[in-house]
Structure I
């Protein structure tokens, strides 16, 4: 997979996130499925905030944390945001992510390595980039199921529509 192919898929994945975020009712952002889960507002903040974190991490190896444990502790303090804020940050951080990765050469993306605290070791940049999309899709699925449990009218089109 070339860097350009990856970025095309990244753009598509971010576009497909918009309908789901738009589906969040304003009065449900404080709801959470379990006592130890993110609220819906925190889930949205985590999803869009991760785009910025991974942009700097993949491009420069700057993650803002040194270990997975440290990241988990940071996650406990994730603020809640509204869907309007989530949509704005999705656009802003997606543009940042694209710009950061576009600044890499094909060689840097394909063969360059970075330390990735989430995996506790050095990994190829392309692997970290795929890990980001895996992270994004997993949290997108969590948000989707939370909305389903709440009785919101979400379905496969909400997940996969190009908007």
Structure II
């Protein structure tokens, strides 16, 4: 009985906020990388990319992720897959060019969510979720290690935007 107030407080605090984790897919294979690419317009992850996807799983495994979104490409789905399998959360597919309707759909989730996109879309997603420009333009083709974190508290008020490397 003595711990009941602590449990109640924890439930209130964790139920009062939600966080979006927006990442670019991990490193993609290029011709001559080793594995045969049967889909040159939709390359798989390279060995380094597979390692980065596993690193993402390790970073996010304790973040209470409830939704995982990815575009329908091999590299984005493969980036999301390790966390999806660990958490037993299906990867939900979104369109290649996220628009305001997608951003609104994400905002309505109000649950911790991973969104995997591309160098030319994650700035739009992160900025849309932040409600202001926080990421200036597309990511360089060589940048794969960034997580854009947008944290909201109860009532939808954004309280944190963070860009971290993993």
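Could you tell me which structure in I, II was used to calculate Rg and Dmax of the Cα atoms in Å as 16.8, 63? Label of the originating structure: II. Comparison across structures I, II (criterion: distance in nm of label points 7 Å out along Cα→Cβ at positions 60 and 84) gives the highest value for I.
As an exercise: helix-only ellipticity at 222 nm (-39500 (n - 2.57) for each DSSP H run of 4 or more, over all residues; to 500), calculated from one structure in I, II, equals -11000. Which structure is it? Computed on structure II.
When distance in nm of label points 7 Å out along Cα→Cβ at positions 44 and 148 is calculated for each of I, II, the greatest value falls to II.
For which of the structures I, II does the calculation of volume of the Cα convex hull per residue in Å³, for residues 68-107 alone return 88?
Details: I: 88; II: 61.
Comparing all candidates, it corresponds to I.
Which structure, out of I, II, was relative contact order in percent (Cα under 8 Å, 6 or more apart) calculated from, if the result is 29? Checking each candidate, the match is II.
Read-outs throughout are calculated quantities, based only on the coordinates presented, and are distinct from any laboratory measurement. The shown structure was predicted, so the numbers you read here are calculated from the model rather than taken from an experiment. Cβ atoms are built from the backbone, for glycine too; each structure is taken alone.
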